[in-house]
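Computed from the coordinates by the stated procedures, all read-outs in this text should not be read as laboratory data. Treat the numbers as computed from the prediction; the structure is a model and nothing was measured.
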Structure P
């Protein structure tokens, strides 16, 4: 620091200014890390919720597709065919 080399009031002021700047930077980084951790937790929670909702939406859409496009009905063999049949 400048105050260790120069013994003047302005050098001391500058050293105090530099130390305060580093203290503020450290506090800002700590706050940023805490904020990043909170955001990560929130993101994880939202992803879990979306996974549940996504599964429910897919289930509903599959059921709607079954209703809109049902499988073909099996042919009814009990009905007698109309028309002329030769042979038997």
Structure Q
């Protein structure tokens, strides 16, 4: 509806809300979203690797690596949270 005071038109609340007839994303949009997420993940891994190198600690990318419950139980949860560490490999006694 036009605003007579300053010759500009104001939007209605309906104009600002998302359309109820919003369509589902296309296959191409879904693939793009997945690819962008993969790129962001790869960038985070590179950043973690650089940070590890700067700190002088080894870097291991654990994507796809199965972490056993035995490895997780090596460090008590409270201590792991405090130190921000995780045990990811247990090779036995």
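The table that follows gives values for the structure above.
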item	result
Computed -14500 for helix-only ellipticity at 222 nm (-39500 (n - 2.57) for each DSSP H run of 4 or more, over all residues; to 500) - originating structure among P, Q	Q
Value 38.7, 126, calculated as Rg and Dmax of the Cα atoms in Å, assigned to which of P, Q	P
